[in-house]
Structure I
Amino acid sequence: MIPVLLPEQLRSLDAASCRSVGEIALMRTAGARIAALVDERLPRGGRIVAFAGPGNNGGDAFAALAELGKHHERIAIALPVGRRSAARADAEDRAAAAGVRTISWSEIEARERAIARAELILDAIYGSGARLPLDETARDAVAAIAACGAPCIAVDLPTGIDALTGAIPGIAVRAALTVALGSLVPAHLLDPARGQIGKLVLAEIGFPPELLAAIPPRFVTFDDASARAAMPQRDERADKRSAGSVLVLAGSAQFPGAAVLCARAAARAGAGYVTLVAPSAAVAALRTQLVETIVVELPADPREGSALMRDLEARHKALAIGPGLGLADEVGELVRERLATTLLPAVVDASALFHLAKHLEILRGRSVILTPHEGEFARLSGEGSVREGTRVERLRAFVARTGVATLLKGRDTLVDDGERTYINPSGTNALATAGSGDVLTGIIGALLARGSSPFQAGALGALWHGRAGQAAQRQRPVGVVASDLIEALGSALP
């Protein structure tokens with residue numbers, strides 16, 4: 001996983017790196033990274049207008065303009081500045097020497113003429129260091145960027161966004177691309193800020209790796225390399241059980257499809273052996289749908305059902321429990337009894353969450369991950385609906401109180417284990433379809449069976465699930481259904 005730093009951690013890292021590497025060297029590297037992205041957007045050249053704020057974020061804009069070739073028309077609109085850092089002064093001097101035209105914010109007619117023919121905007125007003133709400137000048141600058149209509153590259157973070165929470169307390173820039181310099185902050189991945197970010201690029205600018213490694217991250221995410229490294233691998237000599245065996249307790253006469261989706265997803269996510277236990281009323285339908293899965297009938301007598309589950313658990317490596325089970329009292333008794341005593345790592349979803357709402361103490365200290373959507377989480381937590389901007393704090397408080405790793409579903413799915421919070425970058429509206437959560441449960445169950453910890457299985461599962469949604473949506477822009485996600489897992493593998 002890669003760290004996602006708190007804004008104050010990023011400021012400390014930047015300060016320490018300036019002492020180690022040099023402030024001017026860091027800004028020059030940042031300018032080169034930004035310039036390369038501008039060249040990708042406008043390879044034949046064009047008018048670039050940079051809104052340069054008063055601090056080093058504005059300095060990065062000057063550094064970028066200095067790096068761009070003369071085939072671009074380069075204009076900097078400089079907002080009022082106080083004391084200039086040595087790095088910013090160097091960037092401004094280099095930009096002037098390279099032929100960059102600078103217009104003061106107070107030159108109203110000149111700046112309006114410049115903006116009118118802009119082909120690309122650089123937003124370097126405040127970035128992650130913004131004090132919110134924005135002052136009047138910054139608000140006017142953001143409004144001018146919006147009115148211009150040209151695509152925008154945001155330097156560090158679109159101006160107007162809270163770098164920690166992703167909240168937007170007023171007006172904010174909507175970027176086509178955001179270049180995060182040196183590290184991500186939570187707002188790069190959290191809603192509602194994510195809607196303003198556009199494409200996200202993390203650019204290395206020379207922070208010494210040992211300084212970054214010394215910071216204990218409270219947030220983490222995956223990039224391609226770290227996801228591939230974390231994905232459990234099947235041994236060359238594996239048989240079907242050692243490859244990962246998942247026991248699924250799911251389904252009912254009313255909801256057999258949930259069990260089908262969960263079991264199929266577990267198999268497609270790499271489990272070599274999947275056993276589904278379901279009530280007798282659902283078994284016939286399930287056996288016609290699941291030709292690769294062993295379907296076992298759950299006895300009506302609770303004691304016999306528990307004995308059956310206990311025997312099967314001894315021959316499997318992970319338990320997936322809940323999809324489509326229903327809300328009957330006897331089902332709840334079985335769910336609670338097995339989760340209180342099983343030695344298997346477990347993923348708990350859907351109906352099982354309903355039956356656990358007032359019995360979470362049985363899970364403390366166990367190898368379990370809960371996977372509620374916001375409605376289920378409101379009931380589990382006993383604290384009602386989750387207001388926008390409070391997802392992180394609500395999840396952390398719940399995990400701290402219960403001691404149970406939890407995945408909170410959403411476009412910015414979160415996974416927390418009490419030590420760190422994973423923010424998932426792959427969420428998509430393609431996942432807004434019935435049965436999508438059952439697929440996620442199967443994926444996580446397979447990852448648990450293949451050796452991942454509950455936290456890692458939740459994080460990898462969320463990433464893979466989202467990427468499957470993206471892949472399915474490319475094939476079918478409208479009408480993605482849950483079974484499409486399962487079939488896309490192979491092509492979406494991190």
Structure II
Amino acid sequence: MPFNSVFGWFIKKRIHQIGLFKQYPVEVQRELFNMLIDEAALTRFGLEHGFSKIKSIEDYKKAVPIRNYEAYKPYINQLREGQQNVLWPSRLKWFAKSSGTTDDRSKYIPVSKEALEECHYKGGKDLLALYYHQMPNAKVYSGKTLVLGGSSRINAFNEEGYTGDLSAIIIKNLPIWVELRRLPSREVALMDNWEEKIEMMARTAMDEDVTMIAGVPSWTMVLLRRIMELKGTDDISQIWPNLELYMHGGVSFKPYREQFKRIISSPGMNYAETYNASEGFFGIQDDLESDDLLLMLDYGIFYEFMPMREYGKSNPKTVLLEDVELGQNYALVISTNGGLWRYLIGDTVRFTSKYPFKIQVSGRTKHYINAFGEELMVENADIAIQHASGICNTLVSDYTAAPVFMTDEASGAHEWLIEFEEQPSDIDKFTDLLDAKLREINSDYDAKRNFDFILKRPVVRPLKKGTFYNWLKEKGKLGGQHKVPRLCNDRRYIEEVLNLQVATV
């Protein structure tokens with residue numbers, strides 16, 4: 001068909017361009033930096049920070065402090081009120097309502113035309129280009145693509161401006177050639193009642209020839225289970241025999257991998273991960289045999305990396321791409337063609353390779369436990385959960401963990417609330433395996449566990465099925481990018497879940 005010919009041309013073009021930034025990563029990033037500074041020199045932000053006088057990256061670091069969302073709110077509020085040329089020169093009318101947290105406050109990330117076309121759309125196309133490059137006999141375009149977006153009401157807040165989940169903004173602006181192969185319809189995809197939308201999506205898609213799925217693992221699993229229930233089977237491959245690719249992101253796939261393998265029996269099924277957020281599209285799994293992600297360097301995003309020892313300092317230092325060290329955790333700092341300048345996104349990454357530069361997302365700057373100096377990151381937790389689940393032949397649907405603080409009479413501990421698909425027959429064995437794996441992969445945790453002096457053995461509490469779903473529903477956070485925080489350095493989330501569990505008994 002004609003589309004395959006066009007896509008074949010695009011694949012060859014992009015594979016060549018990706019090869020160039022892999023070969024010349026530093027040069028590509030410096031060229032992009034200069035372009036960003038030149039483009040925004042006459043914006044309000046650019047004038048305030050002397051962009052026209054910036055001649056080097058060091059000048060830029062001195063002129064622009066690292067900021068989080070709270071520091072950007074005055075600028076973003078001006079944009080939402082309809083003012084223009086504040087952070088970026090092109091007209092801004094779309095704002096992605098961040099849904100990656102269960103906090104009550106929302107973030108509204110400006111999405112420029114350049115960010116939409118040169119970053120978010122480009123990332124989706126590149127994932128397919130890299131997939132076809134590895135799998136030249138792929139046939140994903142022979143059928144339909146099921147896209148599981150977020151809560152997607154588009155709300156007008158001034159005459160020309162709109163806010164909604166990033167998925168809503170993307171779906172609202174998709175080209176016709178994508179719309180023709182996407183499920184469900186735009187009307188269903190943009191429904192804001194998540195429970196009704198799951199039902200509509202299931203009934204819409206279950207009799208189609210679906211060859212590709214895109215979505216967050218937790219909510220994709222909810223949808224697939226409903227489809228299997230409606231069709232009276234426990235194998236998605238019996239419903240969609242031509243399904244070959246699941247594109248996922250938003251949360252780590254480690255705790256979900258076995259769940260997907262159990263319900264999708266086809267040996268030809270493939271899984272590809274992306275690292276994208278409202279602020280930008282950052283990484284793509286370019287090798288299906290490896291779980292690290294190629295850092296995409298030509299998407300209108302200039303990167304800096306803050307060593308975690310600098311996090312929280314009043315004037316933290318950052319390093320550039322060429323100076324990163326393998327295996328170290330860095331907080332991600334970005335400057336973008338959406339008008340974010342030295343923005344602390346809140347994610348931590350770890351480099352697994354240089355030339356080409358590949359990363360793994362290791363956690364969130366706010367989602368960790370370090371109540372006793374153990375520096376437990378989400379990446380550690382996911383690995384340990386996967387390890388214990390594999391040996392105990394069980395599956396974990398969701399989990400969260402928090403510290404149990406020390407008292408005069410007792411050492412501290414970590415408390416884990418875990419919702420199992422199949423609860424292990426021996427919860428003590430699961431706990432010991434979880435603890436042992438954490439000690440193996442995290443030397444700080446291991447040191448604090450010695451002799452139970454600071455940290456005692458973890459406390460694992462199995463939850464009733466549906467507890468986390470009900471908790472998210474109670475907070476108005478069902479669907480899409482909304483997710484259970486894996487780790488928290490205080491007990492605010494864990495106490496809410498425990499109270500809900502007690503209230504529903």
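Read-outs throughout are calculated quantities, based only on the coordinates presented, and are distinct from any laboratory measurement. Not measured: the values here are computed from a predicted model. Cβ atoms are built from the backbone, for glycine too; each structure is taken alone.
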Original post:
For which of I, II does distance in nm of label points 7 Å out along Cα→Cβ at positions 243 and 387, calculated from the coordinates, equal 3.1?
Top reply: II
Subject >> Computed 51, 21, 20 for semi-axes √(5λ) of the Cα gyration tensor in Å - originating structure among I, II >> reply: I
**OP:** Consider the structures I, II: one of them gives 25.9 for mean count of other Cβ atoms within 10 Å over residues 51-58 as calculated from the coordinates. Say which.
**Re:** I
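To test your reading of the models, identify which of I, II gives 8.7 for distance in nm of label points 7 Å out along Cα→Cβ at positions 107 and 299 when calculated. Working shown, then result.
Values: I: 8.7; II: 1.5.
It must be structure I, since only it matches.
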**OP:** Supply the structure label, taken from I, II, corresponding to distance in nm of label points 7 Å out along Cα→Cβ at positions 27 and 339 with the calculated value 3.4.
**Re:** II
Subject >> Computed 61, 48, 33 for Cα extents along the principal axes in Å, for residues 163-410 alone - originating structure among I, II >> reply: I
**OP:** For helix-only ellipticity at 222 nm (-39500 (n - 2.57) for each DSSP H run of 4 or more, over all residues; to 500), the calculated result is -11000, so let me know which of I, II that is.
**Re:** II
**OP:** Of the structures I, II, report the one carrying the highest value of mean count of other Cβ atoms within 10 Å over residues 91-98.
**Re:** II
Original post:
A value of 0.00 was derived for FRET efficiency 1/(1 + (r/R0)^6) of positions 211 and 291 (r between Cβ atoms, R0 = 25 Å, to 0.05); which structure in I, II was it taken from?
Top reply: I
